Structure 1
Amino acid sequence: MLKTISPIDNSIYVERPYANLSEIENTLKLSEHSRIIWKNTNLEERKKLVSKFVECFLSNNKEIEEELCKQMGRPLSQCAGEMRGFEERANYMIENADRALQKVVSKNNDEFDNYILKEPLGLIFIIAPWNYPYNTSVNSIVPSLLAGNCIILKHSSQTPLCAEQLLKASEKAGIPKGVFQILHLDHSSTAKVIEDYRINHVLFTGSVSGGIEVKKAIGTRFIGAGLELGGKDPAYVRADCNFDHAVENLVDGSYYNSGQSCCGIERIYVDENIFDNFVDAFKAQTEKYILNNPLDDSTNLGPVVKLNAATSIRNQVSKAISNGAKNIIDQAKFKIDNSNNCYVSPSALINVDHGMDFMREETFGPTVGIMKVTNEEQAKTLMNDSPYGLTASIWTSDKEFASKFGNQIETGTFFMNRCDYLDPGLAWTGVKDTGMGVTLSVLGFDHLTRAKSYHLRKV
């Protein structure tokens, strides 16, 4: 049985049977049957049905937001933001599907009609995470459907109701049976689905270790995978920044969703001339947070997702402190006894260095390291000193400098005066252990299609 433990009170919130081998086989068979029908459905009709799917999903927002809060602990007051993100990304991809999937003409004259069509891959297996269960899955679901692919969706065991809500919306919208399906799977069954010859592509968002297991399961099969595996995202605060704007946004980027964001801020490098003032302002802003039951309207910092995650975060912070780091946040400001539950008080550590795991390994919690730097060269070296490369940001009033500096940073997305945000018109990708592949933007469709060339000569 799948059992979802709510981080609010560590009670069982959802129970579902895992799919057995017969159910998995029936799901794969139905997808195989449906993919030809969906491939031959013209793009305009697919757009109408996907638009209706999005509309049906958003119409159930109140129930979805409360379920989301109870499954993964995000404050209820912030859950509507995920719905807005879902809508923004879905609408962008629907509106730009024609451009992304358009025929590429090589030659068209009295003798030749030569062109390239972007054909669907077939059956795509999507493995979605719990931390942004709708915002991450929409990046894969909507373009996959628009491109003419069938989908099997497996959500995290922490957020099974998210998969069920998406399935319900697809059925209500009239998407043909078998085009969009879900499975509740354990790790072993997940690997078996990936290994199946009917799967044509895998899209996974999660840990590096999870990404490695996906690659192992694909084995020697000639199929692709999109892997978004997280980060240890840095920020560089220059002396010429808009100080108040930088502090406000970096505090939010560090603690939103209890720091459980792949592109959340985990490392901040501050020019030595403003370091002390920055630390004082960051401390004051952080201590305004209210850590409490996420169903309470006043709460803006909820629990982390699981007890073992809370323990891991606390241990990493404690280890850094034992090695000389200092927590600038007054823990007495946060009234919950958070030693044996999922409620982790926010922390910000100074006197840190890259000899500490805290500054190199992903923490995925409400904590951040703040280091003083003397110049841009030192900032660049430290920002690149990471096995990850999802996003990075600079806080400055000099756009020309930011552009040149960004060219030297090893990352998929580079921000100026912003962090922890996705523009659906930009490619979401990363380097190093952050993974491989692209979602969002018109480029995201290319990984969900294969090029087929037509060389037609008129005789």
Structure 2
Amino acid sequence: MTKGILIANRGEIACRIIRSCRALGLKSIAVHAADDERALHVQLADAAVALAGNSVPETYGNPAALVEAARLSGAEAVHPGYGFLAENAGFAEAVTGAGLIWIGPAARTIADMGDKAAARAIAEEAGVQIVPGSRRYEAGEMPDAAEIEAIGYPLLVKAVAGGGGMGMKVVEAAAELESAVGAVQAQARRFYGDGAVVIERFIRRARHLEVQVFGLGNGRAIHLFERECSIQRRFQKIVEETPAPGVSPAVRMAMCAAAVRLAEYCNYAGAGTVEFIFDADTEQFYFLEMNTRIQVEHPITEERTGQDIVALQIAQAFGEPVAVAEPGAVGDRGHAIEFRLCAENPARGFLPSPGKLTRLILPSGSEGLRIDTGVREGDVVSPKYDSLLAKIICTGASREAALERAREALARVEVEGVATNLELLRSIVVHPAFIRGEQTTRFIADHPDSLGIGPVR
């Protein structure tokens, strides 16, 4: 009997997982809210289960409903994708408790690495350097003045349970600290049900680098190289590439080794990403967090290495041999860059722009071009979900070749009906500082005029 995998997600990542299921000869089972009945991921899947209701808590964020959908569909396993419940230890436990296979790391690992304070402690135990920071401060608890003075300004206040750039605030001076901590605690309580925060030193000329790891669950892990993810808005990535430009071979090797060391220390199983802050002035890197799921930007690693990371996740979860662990299995095939096309308005602080896609033309049929999407022309972009429309992935033998393909691909994109960041992406790919590889996490904030947008906070 063909194995069935329930995909506990929607949109682009659900469509992406369906492709790997099809290539592996596995049955893909979609789930959908009532208003997603005609969504692309539902149309592509081999079977679909309706979830009662339209809100996220009723549907894609409802562990009990998803486990019941898996039971009704006859699925053997559940793949959470990214977002929603992908890093929810309780959901992982509910899946395995129902006798199903969880395609991801152990629930205990998800819980440990999902708590930023606990993750910092684990990284330090594993011998991975961390950014100077504080202990955990619970909701309503204000920081200890002596501890904060030892860290030094500027600071970054971070929700312990946060993710995807949510629940963060930069503090420049002591007079701003109390209000910033209170604001992040309130936001964290509202979004995550946990108002605790940690406080770290904020590195001004920071780059956001990360390493794709794959753990075999037996104390061994490998890396699939690093990714550059510095170009962000609201602490959320919009452009990623691999290899990271301007990083020396020695630093790259040390960072990848640190990521593997952490994964092995955790006895990690499956795909994960170890994120680092890289100080552009000192070339020091510090552990930021570990994401215990597939990343949005995983396609650039797949294009560089020739590996299907979703297929690796599935094989590992089913207890099958994972060929990526064999010597020479991971290739190194040049350079890859990803641009996230989103329904948002850069001129209005990147506010989401829901509405009907009256026109959507995405380039196809070109060498070195990959498009990952979960929408079609005529679909309605809902304000309830992530604003991502498509990922435009361009590859080449060199960074210059990949950039040239990216310029050509972005020029062929057409979107009408909603505001998008398309013009911003087109401006980034021709920007002299980006071409020189001089991106930091403040790239957009530092170049608003030349990127054609207003001031960015």
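Quick note: the coordinates plus some simple rules give every number you see, no bench work behind them. What you are looking at is a predicted structure, and each value in this text was computed from that prediction instead of being measured. Cβ atoms are built from the backbone, for glycine too; each structure is taken alone.
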#### Entry: Comparison of 1, 2 by FRET efficiency 1/(1 + (r/R0)^6) of positions 116 and 324 (r between Cβ atoms, R0 = 25 Å, to 0.05) - largest value held by
2
### Query
With Kirkwood radius over Cα pairs in Å computed per structure, which member of 1, 2 shows the largest figure?
1
### Which entry (1, 2) yields the derived value 18.0, 64 for Rg and Dmax of the Cα atoms in Å, for residues 52-155 alone
1
### Task
State the single structure among 1, 2 that was used to calculate helix-only ellipticity at 222 nm (-39500 (n - 2.57) for each DSSP H run of 4 or more, over all residues; to 500), giving -12000.
1
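With FRET efficiency 1/(1 + (r/R0)^6) of positions 68 and 340 (r between Cβ atoms, R0 = 30 Å, to 0.05) as the yardstick, tell me which of 1, 2 scores highest. Provide the component values of the computation, followed by the final result.
Working: 1: 0.75; 2: 0.35.
The structure with the largest value is 1.
Relative contact order in percent (Cα under 8 Å, 6 or more apart) was computed and gave 20; which structure, 1, 2, did it come from?
For relative contact order in percent (Cα under 8 Å, 6 or more apart), the value 20 is produced by structure 1.
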### Task
Compare mean count of other Cβ atoms within 10 Å over residues 20-27 across structures 1, 2 and report the one with the greatest value.
2
